[in-house]
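Please treat every number below as a calculation from the coordinates, not as lab data. The shown structure was predicted, so the numbers you read here are calculated from the model rather than taken from an experiment. Cβ atoms are built from the backbone, for glycine too; each structure is taken alone.
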Structure P
Amino acid sequence: MQKEFMDEDEFVMVQERYLKLKSNGKAEDASTARVYVMTTDHIYTFKDGRRSRAYKIKDVGAILINTSNETDFMLFFERYDDLHASTKNRKDLLDLLKLRFNCFNRNITLRVFGVTTTQMATYMKTNNA
């Protein structure tokens with residue numbers, strides 16, 4: 001997987017299996033192997049061993065956390081597709097993301113919102129709301 005990083009000097013900080021959330025707010029079945037990798041500069045998602053998305057940590061616009069459970073979250077990006085995920089290690093994963101974001105954007109506050117499952121499904125369909 002490291003061959004697919006944008007910069008060969010990046011170090012992996014978090015590597016976690018995750019399930020992609022569908023637009024109805026439910027997680028897909030676990031048969032698809034998806035991996036979330038956060039390096040010092042980027043967030044990568046891999047599907048079946050191949051990179052499917054790459055995001056810059058400094059471009060995270062907001063984090064939506066599902067208050068109904070301990071696993072679901074959504075990363076909102078201004079310039080990219082949003083990341084909808086469910087992982088058992090959500091708290092640690094997002095805490096480290098917040099710290100890295102603050103290293104890049106010292107004068108910007110990362111917005112973190114707690115939402116219900118219904119609200120999250122609405123935002124997943126359209127982030128205009």
Structure Q
Amino acid sequence: MARKVKTVTAIKGDTAADRRLLAGISAVTLAPSPLTDASLGVAMSRNEFVHLLFSISSGDGAQLVPWWYSTISGQWHKGNSFNVNANDIRSEEVQGMDRVYLECLAYTGAGSLDAWVALVVAVNEK
């Protein structure tokens with residue numbers, strides 16, 4: 001039986017602009033550096049699944065790669081790259097990972113890219 005879930009923000013803030021993981025990106029960005037810096041990105045709060053939400057100007061596109069931090073290895077690990085455009089959403093299974101960071105590998109267009117992280121949280125059925 002499917003369980004009920006809700007999503008909550010991974011980054012606290014009063015407005016959507018305050019809660020962004022990426023804000024106004026319009027060029028390539030770097031991987032987390034150094035790869036052992038556990039303060040980068042955003043905490044996953046031990047969630048199993050997250051949704052990565054994107055807003056990008058019409059006609060623009062980006063190639064992104066998620067990086068996942070693990071306290072077991074004490075370093076960041078590179079996920080699979082993916083492309084986004086418009087108002088895409090991407091779901092990721094992150095069981096046990098502690099933090100997420102997004103690197104922009106390529107960007108096309110004149111607009112900008114914003115990204116948010118929604119933690120998927122199980123709720124009690126009543």
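Starting from the value 0: which structure in P, Q was helix-only ellipticity at 222 nm (-39500 (n - 2.57) for each DSSP H run of 4 or more, over all residues; to 500) calculated from? Label of the source structure: Q. One of P, Q was used to compute log10 I(q)/I(0) by the Debye sum over Cα atoms at q = 0.12, 0.18 Å⁻¹, for residues 49-112 alone, and the answer was -0.30, -0.67. Which one was it? Going through each structure in turn, the value belongs to P.
Set P, Q, criterion FRET efficiency 1/(1 + (r/R0)^6) of positions 17 and 33 (r between Cβ atoms, R0 = 30 Å, to 0.05): the highest-scoring structure is P. Of structures P, Q, the largest value of volume of the Cα convex hull per residue in Å³ belongs to Q. To which of P, Q does the computed value 23 (relative contact order in percent (Cα under 8 Å, 6 or more apart)) belong? Structure P accounts for this read-out.
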